[in-house]
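Only the coordinates and a few stated rules stand behind these numbers; no lab work does. This one's a predicted model, so the numbers in the text were calculated from it and none came from an experiment. Cβ atoms are built from the backbone, for glycine too; each structure is taken alone.
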Structure I
């Protein structure tokens, strides 16, 4: 047996030995191929990536972990896409001036993998999977108000004493010079030792209105966001001045929230997510209703 044949046989054997681990995935044709052919995008759902690789109908289907997807909720929310932040004394979090939208009818979205509460996160993944398996026709892209995280936010369960939770919408993009046809406004280089905040699902408190020269509009909430090290190049859409972090992190340093590859660096790595939220908890003990460990 040749080396290539041995490798193929080994891969096939490993695929056939799939476990029953529950990390569900959705597989579908790419949106570009569907739009070019005019055919409806066909989706398949599997309990984990190994089973998807083994059993999916079309080998060309792209598969994604459900926890890597976004869901939509209707609720008040904070928007930190254009955030004015200062590094906190712990140097692991930043206090970010963000925009609070108090309307109960506000619609925003959030990345499942960043849900701070593990139980809510797993329940959201399972609800998404079960809804799509039982009724694929009703499984829309963002599952608006169909997952437990929406109830958790509306019932103030994620951060019990926070006034709002930071999520994402396209509000204020025009005012902050976002133009997706042109592309990102800023390209920031990798800079190990420098850190920027990622605010998705961070807790926020009402604050006095403030303005700054970096963004349009008045910030009226302050969110406590974990810092992520800038080890990869990243892009920033919007903003009125250069947002690229240029100094090694230190208390009181001005930084701006980032998306793109910095967001993905945190959201795609479970080993980074948990310590990020622990840092937020520790930044202000009891402020957000966390249960502290009793002193021994």
Structure II
């Protein structure tokens, strides 16, 4: 008999019998149906350095009774972050040394299935994977939450319009001031003028198919390998007159975001003859 079944007991078991010179074995697969489970977040959580952040941990049920223990710890090192034992009231509570006075559980929400952790004054070193676990009289479950961290970046505005030569390539600059850039970041380039309505060019690393089809005379590129260095610039190949206008670079990481407008002006190529007489091409 297997007592106090847990989620981790799910799997295939072997039953083996040996009698004198005979033996036999059979396989039994155990499926486990949970009275509740912890709902995993869809995406990493992004915290801004110096601000507070909520690491979500929500049960699939909205009523939790009896005695139980909620624990938050680091995935890799198993170091304790925050732990609470509950039995109709808080019986014991402790914090990891690194997180002392920086973590908080929502006690009034725990019996309603909210086991989320509030992490105060986020630091760059808080970037990690965290385990939220619930151990009750009848069940155990756990879930991993990834915390990514970003600085309070701003986009450095260009000091003058970008001037491109028709038929050549041009780079529209978009550089972040901070070097602590999360892996989960949203970058959007939009053409806002002279269009009557904004035309989305790029969103989160993917170009708009409509814009690619419209701009049949040249490809567009981003420097995605340099995003971790804060370089969100856009490269337009073989620029033509329709490319002229005002572009908006928007960058968002969690609740932190910034945007800047870049003006692209075009000029034609010139040939200069000695001593220096120029004629338009």
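For the read-out semi-axes √(5λ) of the Cα gyration tensor in Å, a value of 56, 25, 16 was computed from one structure; give its label from I, II.
Values: I: 35, 22, 22; II: 56, 25, 16.
Working through the options, I get structure II.
Taking -7500 as the value of helix-only ellipticity at 222 nm (-39500 (n - 2.57) for each DSSP H run of 4 or more, over all residues; to 500) derived from one of the structures shown (I, II), identify that structure. All intermediate terms of the calculation are to be shown ahead of the outcome.
Numbers: I: -7500; II: -500.
Only one of I, II returns -7500 for helix-only ellipticity at 222 nm (-39500 (n - 2.57) for each DSSP H run of 4 or more, over all residues; to 500), namely I.
Identify the structure, out of I, II, from whose coordinates distance in nm of label points 7 Å out along Cα→Cβ at positions 60 and 260 was calculated to give 4.7. Numbers along the way, then the final one.
Values: I: 3.1; II: 4.7.
This figure was derived from II.
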Given 31, 21, 16 as the derived value for semi-axes √(5λ) of the Cα gyration tensor in Å, for residues 20-187 alone, which of the supplied structures I, II does it correspond to? I
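Could you figure out which one of I, II the value 3.2 for distance in nm of label points 7 Å out along Cα→Cβ at positions 68 and 252 was computed from? Intermediate values should be presented prior to the final figure.
Details: I: 4.2; II: 3.2.
Matching structure: II.
For relative contact order in percent (Cα under 8 Å, 6 or more apart), which of the structures I, II scores highest?
On the way: I: 20; II: 16.
Once relative contact order in percent (Cα under 8 Å, 6 or more apart) is worked out for each structure, I has the highest.
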Identity of the structure behind 3.5 (criterion: distance in nm of label points 7 Å out along Cα→Cβ at positions 116 and 220, calculated), options I, II: II
